[in-house]
Structures are given as C-alpha cells and as structure tokens.
Structure 1
C-alpha cells in the first residue's frame with residue numbers, strides 16, 4: 001500500500017491548468033524524484049501535499065487518510081509527520097542557527113529547553129554542521145543555508161521529507177554534498193523522500209524511482225534505468241535538455257507562493 005496517494009487531482013490558477021488528472025503513488029522509505037520542465041507544477045504538488053495550496057478536484061491521501069480539503073487545524077498533526085525544505089531555504093535572518101532550527105520544535109512540539117538544545121545539536125550534526133548554533137544567516141554560504149534549512153526540517157523527526165529544488169543555486173561541490181545528504185538521511189532515518197528537481201544528475205544519483213510530469217499528468221514513473229531506456233519522445237527531450245518551458249505558468253506558480 002502506498003504511503004501517499006494522489007488520485008485524479010486537478011489544479012488550475014485562473015485559465016492556466018497545472019494538473020488535469022494527477023495520479024501518483026509514493027511508497028514508504030523510498031526516494032522518489034519528480035522531474036519535468038519549468039512551469040509544469042512540480043512544486044505545486046508538494047504544496048498541495050502539505051496543505052499550502054488546495055486541490056480543485058480529486059484527492060490526496062496520507063497513510064490511508066484523506067488530507068485534501070481538511071481544515072488547517074486538522075493539518076497540524078500531518079505537518080508533524082511531513083516536513084519540507086523550501087527552494088529558497090526560508091531561514092529567518094533575525095534568528096541564529098539554533099533558533100532557526102528550533103523554530104518548528106517550539107511551534108509544533110512540547111519540549112523543554114534542554115530537549116530543544118539537544119535536538120538542535122543532533123539535527124545540525126546530521127547535516128554536517130556541528131557546533132554552528134550561534135552562526136547567523138548573514139554569515140553563511142548558500143550551501144550552508146540549505147543545510148541549516150534541512151536541519152530545521154529534520155528537527156521535528158518527520159516520516160516524510162519534501163525537497164523543493166534542493167540544489168538550485170549551488171556550486172557543484174555543494175550539489176554533490178546535498179545529494180549525498182539526501183541519500184544518507186533516507187538510509188539513516190528511514191524517512192520517505194520526495195525530491196523536486198530539474199537536475200538530471202542529482203535525480204539519477206539519488207532516486208529509487210523517478211516520476212515525470214508534463215501537460216498536467218504523470219507521463220512516466222519508473223527506475224532511473226527505465227527512465228534512461230525510455231523511448232517516449234517527451235522523456236527523451238527532457239533527458240537531452242529540450243523540455244518545454246511554460247513561462248506564463250511558471251510566473252503564475254511563483255506568484256502563488
């Protein structure tokens with residue numbers, strides 16, 4: 001049985017249809033990577049999953065419970081089980097590393113200050129940044145900010161980690177470092193990882209399964225080897241760097257948050 005299910009999901013922003021009939025299963029403890037051209041709605045999928053965007057039709061289920069269309073209050077326990085690493089990192093500039101990582105703990109969990117400090121320490125160690133609690137975002141590199149953001153997501157000890165373009169804007173060394181971290185955390189913490197990326201090298205390196213989205217549907221789902229062997233011209237175009245870009249939809253998706 002799938003841990004997460006999208007069934008007949010539809011989503012549009014005004015006249016721009018992003019999903020016409022989204023159907024996808026995500027299984028426990030796998031690393032599944034979602035690929036597709038710009039403006040195809042990859043990040044929208046993640047935001048619908050955690051309740052930041054509503055579906056127009058269809059349903060999303062998590063652990064055999066329908067979560068699309070539920071109230072904000074009912075989403076609270078889901079967000080303790082599903083954490084997201086946002087593309088921009090979304091660190092608070094006015095907070096130290098420790099307070100950034102502790103933010104979700106204070107918001108979602110009842111823990112003592114001693115327990116919070118220990119959880120922050122453990123989470124920073126997981127991402128290779130031990131002893132950085134008093135560092136400020138202004139003093140961090142882009143790669144370090146990504147890892148601190150990941151530590152914040154890890155701090156609540158989620159069952160599912162969502163990564164929205166985790167390697168965007170990073171140099172090759174940090175791209176490799178983040179990819180290695182995703183693999184390491186999946187094996188060490190037994191989490192389910194859903195990764196949105198346009199970086200084929202990362203997708204092929206980390207994934208148990210890859211799903212490709214185009215024109216509002218999942219047009220491919222399979223192993224990295226099956227992806228490379230696909231004779232679907234749409235898949236071949238993406239692999240070869242010729243995927244279509246819907247710039248109008250991309251602008252709409254950015255404005256939708």
Structure 2
C-alpha cells in the first residue's frame with residue numbers, strides 16, 4: 001500500500017511548532033547557511049527575471065524566504081505549504097518586513113490552482129521528501145505558463161550516502177529527517193513529459209553541506225569547492241542540483 005500524506009514522515013516533521021520556529025536558524029544560520037541562502041537567491045532571481053509584476057508560486061514555501069525575496073523584487077507571490085505552523089512563521093516575516101505575499105495551506109501533490117495560473121512555479125528542498133515526487137513536479141508544470149525551478153539531492157553524489165544512513169536511522173526509530181536522492185535524467189523525463197525543457201542546471205557542493213558546516217568557513221568552502229569545479233568534479237558529483245526549465 002502506498003504511503004499517504006498523513007502518515008509520511010515529512011508531514012509530521014513540519015507540523016511541529018518547534019521545527020517551524022527553529023527552521024531558519026537550522027537551515028540558514030552561520031556562515032555556510034548564509035552562503036547557501038545567498039547562492040540560492042542569486043540563482044533564483046536570475047532564473048526568474050524580470051520579477052516585477054510576475055505571478056510566482058512557491059511550493060513548499062516553509063518560512064517564506066524565497067517567496068519574500070520574490071516579493072521584494074516586485075513579484076505577485078503565492079506561497080503554499082502543508083504546514084500551517086511553517087506558514088505562521090512566513091506570515092510573521094512578511095509583516096515584519098512590510099512585504100505583500102499570499103500564503104495558503106496546500107499539498108504539493110494536488111495544487112489548488114488552475115492550469116497555467118502562474119508565470120513561474122518554484123519548489124526548493126521539497127521533492128526530496130514528498131511521497132510522490134514525480135506527481136509534485138508534474139503539478140508545478142501544470143500551474144506554470146512559463147518557468148519551473150526545482151532542486152534535489154543528486155544520485156551519484158555524497159548525498160546518496162547520507163540518505164541511506166538517515167533512512168536506516170529512521171527505520172531504527174531514530175530522530176532524523178530522512179530524504180531521497182534523485183536521478184537528473186528522471187527529473188528531465190517528467191519535465192519533458194509536461195512540455196518543459198531544461199535551460200539551466202546548477203550544482204552547489206561536492207562535499208556534503210553538513211561537512212562544510214563543521215568548519216563553518218566560507219573561505220574554506222569556496223576554496224575547496226572552487227578547486228573541485230576547476231577540475232570538473234563539481235559537474236559530476238555536485239549536489240544539490242537546481243534545475244530551471246521553461247515551457
């Protein structure tokens with residue numbers, strides 16, 4: 001029997017108020033967290049430019065970081081997440097920053113929007129957790145008239161090792177956020193079947209993010225990852241992968 005949303009670990013994990021309140025510090029705290037955020041934001045703003053007046057959907061918006069970055073650039077933004085607790089944090093951030101964005105509870109597998117209702121649809125660090133990632137990507141394509149941006153940890157990267165270890169720990173009753181790794185070719189197949197073609201692909205790190213956070217040095221990270229890129233290792237083993245596709 002396939003796993004349903006209510007019994008899937010990711011839904012339970014993000015329904016926690018403590019997880020929601022601590023999410024930004026955990027994901028984006030410290031020098032490496034800031035580097036991840038800045039790199040991601042630069043890529044997104046370039047991929048979706050020009051932003052002013054564009055209707056953008058952020059699926060799995062969480063605490064709204066990407067959504068509010070779009071709103072800051074003048075986009076008409078809607079953020080969707082299955083966790084009301086995460087959205088409460090997003091709404092608070094929007095109010096504190098004086099930004100306009102609409103936040104709704106919704107499921108990435110069945111988005112409550114019409115076909116091609118948005119100019120672009122974005123989903124970051126989501127399909128690695130969802131019960132049916134292919135359906136989620138298809139939904140992103142359905143509601144977008146122009147572009148889709150999605151990221152995922154790549155099969156064939158060091159993330160594969162961490163993914164296995166986390167799943168084993170979860171199966172043994174440990175407290176961890178498990179995730180899957182995904183083949184690039186599989187993502188391309190779903191995008192192609194939905195009438196989209198990949199126009200850009202970005203890989204961030206060769207070494208695991210948690211490894212870089214042990215050192216918490218931007219100089220160390222940029223130096224070693226820059227060396228990997230120079231000799232072609234990043235192109236082969238880099239993860240997470242961010243894919244930009246257009247109709």
Structure 3
C-alpha cells in the first residue's frame with residue numbers, strides 16, 4: 001500500500017531524482033504518500049556544461065537556472081516538501097557537520113523508504129553519486145541508533161533503502177532489484193525532464209530507458225498493462241511471510 005507511506009528522496013544534483021525516479025515519485029504522491037525531496041547540490045560545476053557555453057555565464061547565473069529548473073520539475077511531479085542544500089559539486093565533500101544535518105533530516109521525516117543513489121555498484125563516471133550513496137546509508141544507520149543522541153530528535157525505525165539506476169547502467173554494474181510501473185505517471189516524468197535545458201541530451205535516453213524497463217516489467221510480471229517502468233537496486237533483502 002502506497003497511501004500513508006513516508007518517503008525521503010536524496011538527490012546529489014538538481015536533476016538526478018527526475019531522470020532516475022521521477023515517475024515513481026509522482027506515483028507515490030498520487031497514491032497518498034508523503035514524499036520529501038533533498039537536493040544536495042545544484043550541479044553547477046559538473047552537470048551544467050550547456051549553460052556554461054552561454055555568453056556571460058557565471059557561477060551564480062548557472063546556479064540560479066539550475067535552481068529554477070529543479071523547482072519547476074518538482075512542482076510537475078507534485079512535490080511539496082523540498083530542501084535545497086546548495087553544496088558545491090565536483091566534488092561534493094562530506095564532513096561530520098553534514099552527517100549530523102542528514103541524521104536530523106532522516107529523523108524529522110522518519111521515512112519508511114529512502115530513495116537515493118545506488119551503493120551496490122559504483123557510478124563509473126560520477127563520484128558525487130557514489131559519495132552521496134554512502135553518505136545517506138551511513139546516516140540512516142546513525143539515525144536508527146538510540147546511542148546517537150541529538151537534541152529534539154528520536155531514533156528512527158529501520159527503513160527500506162533503494163538505489164537509483166545510474167546513467168551508465170552496465171558499466172556501473174547496476175543490478176535491478178525492484179521494478180515500479182510508471183505508466184500512469186510517465187507523462188509527468190517526461191514534462192519534468194524537459195525542465196532541464198542544461199542536460200536536454202538525457203531526455204531521450206531516459207525516455208528509452210523507461211520503455212526498456214517497461215518491457216522488462218511486462219515480461220517478469222506477465223502484466224501487459226505495464227508500458228513504462230523505473231527500476232532500483234535493493235539495499236536490503238525483502239522480508240515477509242511468503243515468497244513474492
């Protein structure tokens with residue numbers, strides 16, 4: 001059941017959550033989940049090459065465009081709880097103060113589900129994604145511990161963690177664990193992707209990827225209604241009273 005679930009999405013850069021999980025985010029919001037988005041960096045240094053080619057581009061002008069793009073995309077997906085940290089990217093550097101900050105976010109949201117970058121493989125072309133995957137995992141462990149004392153917060157219960165499919169899937173040794181049908185929300189994802197003028201070359205790639213994953217979802221499930229899908233790695237094994 002989606003209704004009533006609490007989800008935290010942690011995106012290294014302004015557009016990562018849209019390319020990799022936009023349809024799933026929209027699906028959960030439509031289904032009555034409480035979805036919170038945290039964007040660590042706008043990706044001004046490493047993911048905005050087209051913007052830097054514009055005459056007169058500055059770090060501030062690039063950041064302003066990326067900020068407006070991600071806010072527009074979040075609105076299309078239905079996101080209402082958005083936190084923007086505005087850290088420098090390439091590289092994103094994590095310290096103890098940021099770990100405390102992330103633990104506080106996790107304890108405040110108290111998510112049933114965290115979606116972030118995959119930690120089972122390694123993004124071969126983007127170390128920022130790897131840094132954030134380990135950062136979020138570490139902080140989720142600390143957030144669950146009663147021994148990690150933080151004023152005004154209480155320890156969370158164990159949540160499910162899922163990893164985004166990276167751009168260079170096979171090269172990054174990504175292994176799909178869960179497929180989510182996004183047929184009904186693919187239109188929202190497509191519109192949100194079009195917000196990112198700095199990375200317009202990725203729109204067709206992720207359209208094709210959603211179609212490919214939809215094919216996989218149909219084949220594995222037998223449900224012919226699945227046209228588009230997204231997939232995620234499972235950080236933890238599935239636990240239940242039966243195999244499914």
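Every number in this text was worked out from the coordinates using simple rules, so none of it is lab data. Everything numeric here is computed off the predicted structure, so don't read it as measured data. Cβ atoms are built from the backbone, for glycine too; each structure is taken alone.
Thinking of 1, 2, 3, which structure, once relative contact order in percent (Cα under 8 Å, 6 or more apart) is computed, gives back 25?
Structure of origin is 3.
If Rg/Rh (Cα atoms, Kirkwood Rh), for residues 53-100 alone is computed to be 0.94, which of 1, 2, 3 is the source?
On the way: 1: 1.09; 2: 0.94; 3: 1.06.
Here the read-out was taken from 2.
Please state which of the structures 1, 2, 3 yields 1.0 when distance in nm of label points 7 Å out along Cα→Cβ at positions 149 and 165 is computed from it. Before the final figure, lay out each step's value.
Details: 1: 1.0; 2: 3.0; 3: 4.6.
The read-out comes from structure 1.
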